[in-house]
Structure P
Amino acid sequence: MLAFTVVGSFWLEVILKVGVLRRIKRAAISIIPVAAMFLMWDAYAIKQGHWFFDRDKILGIYGPFNIPLEEFLFFLIIPLAALMTIEAVTTVNKHWKQRYDV
């Protein structure tokens with residue numbers, strides 16, 4: 001699913017030149033705090049036995065707190081794809097950017 005998300009969204013960076021990756025520090029400032037909270041929640045849920053990952057469906061590469069690589073990538077790729085999608089919409093519909101730009 002992560003590969004489909006990359007294929008489905010990251011082309012916006014190249015074709016529409018949305019510029020999310022050019023402003024990666026800005027994206028990181030918005031993504032990292034939220035990802036950290038959700039990863040802490042995952043770590044807690046895994047430790048308590050409330051949450052698990054099917055070992056047949058993952059690569060078997062684990063990071064800190066026994067969290068699979070795919071989960072770390074999820075919290076990076078999905079928000080980047082969302083940012084690219086939002087930027088693409090405001091690139092195509094310039095009046096939306098003027099109306100909602102902060």
Structure Q
Amino acid sequence: MILYNITVNVEKDVEQDWVTWMKETHIPEVLATDKFVENKLFRIMHDSEDGGVNYSVQYFAKNMEQVMAYQHQYFDQHNAVVQKKFPKKLAIFMTLLEMV
């Protein structure tokens with residue numbers, strides 16, 4: 001099992017819009033690619049130095065091939081939508097973790 005973790009720092013003025021959009025639109029679109037078998041969304045429980053709020057968006061894949069297929073086939077399109085919807089309101093970084 002591979003965890004494709006996306007940590008997002010969200011500016012407070014768009015936080016609720018972002019959470020709603022993630023739950024109702026973006027996460028369902030990512031899951032519709034059939035590259036991931038499960039997802040979770042967590043708010044990270046510590047204050048950010050810049051005043052934003054941090055979230056962990058987690059997608060679980062059966063193997064690394066599924067993650068790579070997502071990145072090659074869908075990532076650019078999905079990322080462009082995120083950047084257009086929330087311009088300069090998010091800081092994002094990704095981590096891949098392998099279950100041991």
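Laboratory data are not the source of any read-out in this text; all were calculated from the coordinates shown. As the structure is a prediction and not an experimental result, all values here were calculated from the model. Cβ atoms are built from the backbone, for glycine too; each structure is taken alone.
The table below gives the values:
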| quantity | calculated |
| --- | --- |
| Of the structures P, Q, the one that -0.50, -0.91 was derived from, the read-out being log10 I(q)/I(0) by the Debye sum over Cα atoms at q = 0.12, 0.18 Å⁻¹ | P |
| Source structure (of P, Q) for helix-only ellipticity at 222 nm (-39500 (n - 2.57) for each DSSP H run of 4 or more, over all residues; to 500), computed value -7500 | Q |
| When relative contact order in percent (Cα under 8 Å, 6 or more apart) is computed for each of P, Q, the largest belongs to | Q |
| Structure from which 2.3 was derived, distance in nm of label points 7 Å out along Cα→Cβ at positions 6 and 22, options P, Q | P |
| Answer label among P, Q for the case where distance in nm of label points 7 Å out along Cα→Cβ at positions 46 and 86, calculated from the coordinates, equals 2.0 | Q |
